[in-house]
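What follows draws every value from the coordinates through simple rules; no lab data is involved. Note that the coordinates shown come from a computational prediction; the quantities given were computed from them, not determined experimentally. Cβ atoms are built from the backbone, for glycine too; each structure is taken alone.
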Structure P
Amino acid sequence: MRRQVPLYRSLAQWIGPAVLLMSALFLLGFAVGERQGLGRLIRLLGDALTAIPVSLRTLITYYADLSAGALLTSILIGLATGAGLSLLNSRASSDRWRIIAAGTIGGAIGSQLLTYPTRHCTYLADAETGERWIGVAITAVGAAIITLTAWMLAGRRLPRARATSGYYKGISLPLLFLFPTLLSLIVFLYYPATQIVTLSLKAQPAGVLPVERFVCLANYIDLPTDPIYRSSFVTTLTFTMLITAFSMAIALGIALLASQKVRGASLYRALLIWPYALSPVVTAVIFQGLFREGRAGLINTGLYEVLGTTLDWLTDPQLAPITVIAAAVWNALGFNILFYIAGLQNVPKDLLEAAQIDGANRFQRFVRITLPMLSPFTFFLLVTNITFSFYGIYGAIDTLTQGGPPLFSETGTVEGYATGVLIYRMYEDAFRTPGAPAGAAAAQALILFLLVAAITVIQFRYLERRVTYSA
């Protein structure tokens, strides 16, 4: 007697082919609808492939003409970096010598990763002392990056991935699905990032026919001597600390109130999340209506009716930062409240009840139980709020204050702007300054990225260990 196959198993056999067919139809429809754009992309990729031999010849010619002293110095620094990191990392490893050898070779190769874009200018005879030390740091960072990759290849034998379940075996089909995403990342993210690094090493001197010229690290060396840039740096750090602290603290307080058992709590929570749906520009327009100067703004209208006075919220150097920070805090509240409410719902009720039976009051229960249980959410929000404070505040500043008002020194010269943060200063230098110093703006963009990346790494390195992921 023939065994009857269950219906769900017969349907399951058609799921894989059906997904493939729908994916193929979607890609076909997309290709037809965007055939002109895809044609341009294919031509761009073709030009990039044809440029590879030219790039290789340029690379060979560059190293053939490079000073032997500059090349040898950079390679020695890479060797020392790779060997030193490998010695520290392989003390308790059974594959110590293999890791040391791989790290040393990787360090030598990686020494050229970031040194080549700078054309080894920091190792030339006319390089300044500051450029030389920065060049050593750049070489060491490039060597460390390749050393870490060499460790993974030499110290870890990764088993071949085997599919134990699902409809597709192997990695060919997943790679095929990931190819469009990887291609878009390379074309629209990684390649422009390399161009920013290259652009930051050039300057466009004033003249009748200004031509970009290679200036090594002059754009980076000149930034600390600019009083306006130093002021923007301090303003950015101040804004970041205040926005992050106030937005997270207020959001936690509101989330505690919204988590109480009251009628209509779900409606209140939905309304509290709405501010995050607004873009920073829309938020700034709302606050512009609230804090408009004279008696046109809602806040000044109330102040005039009660106290008979108005305040210059957007042009006063002491009040303008407060207005911008308030707008940014209000914009980020919904996002923070959403996560804190979710975290509060996951706090075990039995722990709170047991602490209450043991005599702990409400404050003690919050500090000893609730707050530690919220640490994963707090850590995540800390990282995202700091990133938002560095980058997402541009729209509010551009709409409310345009980076002003100016801050004057005792001699009457402008030494900074009250709301001139780094991201706004970078945009101003790149697109709005006459004879836009694109090289200086690119250097500022790279410094801002490295600053945010360093802060994020520090948070994961030193703060994540304090996070409690389970009761």
Structure Q
Amino acid sequence: MRLWQIGALGAAGTALLLVAAFPPFDLRPAAAIALVPLLYALSHEPRARHRALWGWVAGTLYWGVTCWWIQGVLNRSGGLNLPLSLLAISLFSAAKGLHLAIFAALVYGFFKRAWGLLAIPALWTGLERTHGIAGFTWLQLGNAGIDMGIPMRSAPYAGVYGVSFVLAALSAGVTWAVLRKPRVQLVWLAPLAILLVLPAIRPDGAPRSIAVAAQPAFSETGFGTRGEFESLIRKTAYATLSQAMSPDHNKPDLLLWPETPAPLYYYADSYFRETVAQVARLADAPFLFGTVASTSHGAPLNSAVMLNAEGRLDGRYDKVHLVPFGEFVPPLFGWINKISAEAGDYAPGDRIVTFPTPRGTVGAFICYESAFGEHVREFARAGAGVLVNLTNDGYFARSPARMQHLLLARMRAVENRRWLLRPSNDGVTAAISPAGLVHDMFPPFQPQIGLLHFEWIKETTFYTRHGDIFSWACFALALVLRVYAELPQWHG
């Protein structure tokens, strides 16, 4: 078989296995061998530009298939016609594929060294950490390990990147076996044995606290007339109060409304402001909900507002990590319309805010921010005893993006050992335990007001306290080893 055929099959095989590991297929064990086809092909290809090509092909195929829903979002909600939305997802996939191209170009020297078994997953993990810096982060390889007991033991220490390292190391080990390298070299995988002595991720006991959460299923096209808007708000407020004051359960610790598709203006709309204040007073509970605020210059902010049990404003958090093309348009892509109904780009927030309540402190982040482990951990580090992810997944329609998004939130719960409450406009609304297990999930795509059970937790994990030092250490180590791998060649 010719080298180009091996490369093409390797790229396609890795892309296929990566796609299979995530929703909608959820064949999670595929993640442990996903890199094998590409690594095998790369081990036979001495030319860096050809290795980069096959890595780029694998990455482009993976992101194009896994995130094909972006085309639908831009077509339905972004105002792009079919050809332009297809062009947009093609450009997105090609750009994201560059990460795998860099990995493929750099990895070759590691096959010549026994310690390549650890250098390969270090390179993979370090490059994964750069996705967010490059503008968009979504599914890391480690997210596929959410239900894998032993690999997940690393998450409270190294975050999702620890799990990525384990899965990439397993792929490297299988590749070594396929290449028939000396078995003694597998001793370089011995450090993975530390997973066996780390504490297991165990389900917690029955939680004692409750939050009343609204899944209002507001239309993506807006609220209609002013009368229709007031009617929807009134009905949602009444249903929230009815659930909060029900004699069937204790008084709730929190009331939660999600981020919504059509803007709600707490500061500018007196009817909305008075309604939510009355809900908090009558329920005698803190009330957290999404709204649109503005900067001193008038730029819109995607915000979470907390009212205290007396209905008074207790604080506001402004979303820091905005969605590219959803809440702002990068300068070079002005031809792509924004999804948001707001005029002008949203402005990003610039600080972490937590909300003290009589029972504990709440850390609230908004929608896409669940993709950023380094960001979410700051809320727990600042004292939040429960995490709340206000979101609106309506833009995803019925695509796999909803479950992909939930997968990210599940990892954030494990990393920080926190209950994570997820009020969503039309699903997936659920409570997620510190073990990453999903509880109290509401039926999607329909209005519902219900209870999310949780517990307040004070202890912090190593990851919460120290962040991504593991992934950055992997990045630095991989670069050093890459240089070291070429030293004999330079001296020769």
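Below is a table of values for the structure above.
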| read-out | value |
| --- | --- |
| Ranking P, Q by distance in nm of label points 7 Å out along Cα→Cβ at positions 72 and 408, the structure that comes out highest | P |
| Structure responsible for -13000, with helix-only ellipticity at 222 nm (-39500 (n - 2.57) for each DSSP H run of 4 or more, over all residues; to 500) calculated and labels P, Q on offer | Q |
| Read-out mean projected area of the Cα convex hull in nm², computed value 24.1, structure in P, Q | Q |
| When mean projected area of the Cα convex hull in nm², for residues 96-215 alone is computed for each of P, Q, the largest belongs to | P |
| Source structure (of P, Q) for distance in nm of label points 7 Å out along Cα→Cβ at positions 200 and 248, computed value 3.5 | Q |
